[in-house]
1. Check the numbers for distance in nm of label points 7 Å out along Cα→Cβ at positions 177 and 345 across I, II and tell me which is largest.
2. Assign the value -0.40, -1.11, calculated as log10 I(q)/I(0) by the Debye sum over Cα atoms at q = 0.06, 0.12 Å⁻¹, to the correct structure from I, II.
3. Taking distance in nm of label points 7 Å out along Cα→Cβ at positions 241 and 265 as the criterion, which structure among I, II has the greatest value?
4. Here percent of Cα pairs over 14 Å apart, for residues 145-200 alone has been calculated and equals 55, so which of I, II was it run on?
5. Can you spot which of I, II the value 2.4 was calculated from, given it is distance in nm of label points 7 Å out along Cα→Cβ at positions 25 and 329?
6. If helix-only ellipticity at 222 nm (-39500 (n - 2.57) for each DSSP H run of 4 or more, over all residues; to 500) comes out at -12500 when worked out from the coordinates, which of I, II was used?
7. Any idea which of I, II comes out highest on Kirkwood radius over Cα pairs in Å, for residues 185-320 alone?
8. Taking 5 as the value of relative contact order in percent (Cα under 8 Å, 6 or more apart) derived from one of the structures shown (I, II), identify that structure.
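Any read-out appearing in this document is the output of simple, stated calculations on the displayed coordinates, not a laboratory observation. All of these numbers come straight from a predicted model, not from anything done at the bench. Cβ atoms are built from the backbone, for glycine too; each structure is taken alone.
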Structure I
Amino acid sequence: MATVKSANRTLSAVGTTIFEVMSRLAEQHGAVNLGQGFPDEGYPHDVLEAAARATLEGWNQYPSTMGTPSLRQAVAAHGKRFYGLDVDWQREVLVTSGATEALASTLLGLLEPGDEVVVFQPLYDCYLPMIRRGGAVARFVNLRLPDWSIDPDELRAAFSARTKAVLVNNPQNPAAKVWSRDELALVAELALEFDAYVICDEVYEHLTFDGAAHIPLITLEGMRDRAVKIGSAGKTFSLTGWKIGYLTAAPEVLAPIAKAHQFVTYTSAPNLQEAVAYGLGKDDGYFQGLVELLGARRDKLSSGLAALGWPVLDCQGTYFVCADIGGLGWTPAADDPNRDGPLDAAFCQWLVREVGVAAVPVSAFYDEDPLTTVVRFCFCKKEATIDAALERLNARFG
């Protein structure tokens, strides 16, 4: 075979995402999949019906690259309804093919080679490849156990004259942390001091528990003109396969992002946009019902893990519960092919093979100085799915 020139070094060095790895292993071993964050219940049927109507009766050609007027208006109305934001839907809202594309277009639109971006570990795994493909450099701040808190001095030290942006995931995957107003205010203060954008990945905005309030950073003083708020229909309506995301930002911030977006995906399916526009207008009962449903699933899984003696970390939001397996006394066998890697990664591989339950190692959400004893379980599942996982765990560890 003839040799060919090497591919892009940044992306060639990236492995397969941990979610795909664990889901494929779950299929291979017939495991209960609590690894990847996709719901298996709770779909709002009226939103599905709205998509079907729009498919049969509506426009099925290219919509505007900015998104359909109906969805952009709905996103603006959603911001006003839930957060008191006054948003110009024509100049300040962009629809994307999922929140991942929203992040990609934002980073491509705002970053120059040599810029720096402050990020928080553990962090969602797509952030670093996108930052680095844009030629920028990530500056890491580690969230600290047991409550995933921030060291203010460490955060300040991560900023410099080259800081172009700070990327905040709130509520945060995988830590299930809901950021406090004081924490967000500190980020806002530093963003103003160093003239940085704040990119806010808020896809779990409607999934907070126990009275924890989601505070969009864009609502804090001084942030309206420099923050990018990213939302996701996939998480809000339990329809992750639809891949409809949306951004809110000031016109001068949104403009370069929209220019990147037009060459990444250009636009998204109009029938799904129409259905999401309908969904964002649903009454408060829907949004509260989603929290109650998933809160009950969280409690079922958390109590089941705790009954096994596993220390379960606080879950304030998202789809995920984390447990610290460091005190279980588990060690990989001498012939385990994952023996020399992080303990949590070896444990999760073993858990799929030998116990039939898939989880995700939190060390996969780090680029440097990882935690290696924490594993993430997903609870956006049917009761029967969680019961089946706990039954298998009890058979081995109970």
Structure II
Amino acid sequence: MKKLVAIIIFMAGMFPAVDAANAQLSFYQQAAAAKGKNQKQDRAFASALARDVAQWVVGHEESAEVKNALLMQAGYHQRAEEYAAALVALYQVRFYFPFAQDLEGLSSQIDSIMENLNRNQKGQALKLLAVDTSEIEGLQARRAALLQHLVQADLKDIYEPVSDLFENYFTRYPQDGALDKMILLYGDWQRQNGNFLAAIMEYKKVYELFPATVYKAAGLRMTADVYAFGLKEYEIATSLYNQVLKDFPGSAETGVVYKHLAVVEENQKNYSAALTYYDKAIAELGAQPAAFEAWQGKADVLVKTKDFRAAYDVLLKGAALFANHETQYISLLEQAAEIAERKLKNPALQTAALDKILLTYPQTHRAPEFLYDSARAYEKQGKNTQAIQLYKQIIIHYPTDKYANRAQGRLSKLEK
């Protein structure tokens, strides 16, 4: 009985706080009826309302009204023409309430906002909307997942709202077992927004304040990356890269360090040293995705030193390792074909590279282009029969493609 009375008293004490929170949210909702004297004034008012609602969300994260508050916040940002910030609010709904949300309604609201974004922004916005969050358990994990996706997305003008989400995360989960990883992610966020010194500070936190972290080598390497590619302070970067190699021999960062040292040397036109480091990176990385840039970089240095045939051979050798990765495979062989055409003036080598693409990925959306370029190269070799076959293939299989018209023109000349 005493326990029941205590529960009743506790609940009674809670209601005034709940009522006050809901009243505050209702106040912000009703305030929307006010209008500024002009468009500029109204946008400023809506922006202020959005900030106030965002603060309410931070202070009432356990409230059942958080979802509605976030939707309200998004609406105010949209009214203020702060479209990227509106998207961030909507994605909080998308990630935090995957089962309770009205996805169709959310999609409609996002579509409305995307009308004011450029094509690239729209593509990234759609990718975020399509993320499957159903398997992510717990609000903390959902918050972390959202931050990761927002950092990876290429959305403009979201620095402040995303930075606020990071700060709220760190305040709410100071004992998070993955705090070191989240701090690295925050460093990435600062770096991609051009805040290089802030990025360095976040990376340093990881390897200086987390003695047992598995990200010590990564944090140190990332610090070197900022000095190398953000601040262009190559001497400091090189020293830090060498520290990674010395303190963490054989770590997962070794291959990436060699690759980045190669880029640093290449940027300073130390091509011999660059080639040495690219070879070390290739040997260390094997067929890992990170090796793609090493093969590409080595070929680039060989082109700069005018060793065009070696560059061509390197690209073909690298492509063979990425035969199961369409984008990388095609990219390396396309570069090889370009070198063969423009530098080596060798159409036979050009068709050899292009034919590899078409043989391995015949259904690529760029097939008409590669078929046409290969046919032209066959013409230059005097192999008109092969060229005619390829032109006819384009016309038959891709009749509406722009290359079909070009192929028809070449075909008419060859068949005269």
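1. The maximum falls on structure II.
2. Answer for the origin of the read-out: II.
3. Comparing I, II, the top value of distance in nm of label points 7 Å out along Cα→Cβ at positions 241 and 265 belongs to I.
4. The structure behind it is I.
5. Here the read-out was taken from I.
6. Structure I accounts for this read-out.
7. I
8. Answer by label: II.
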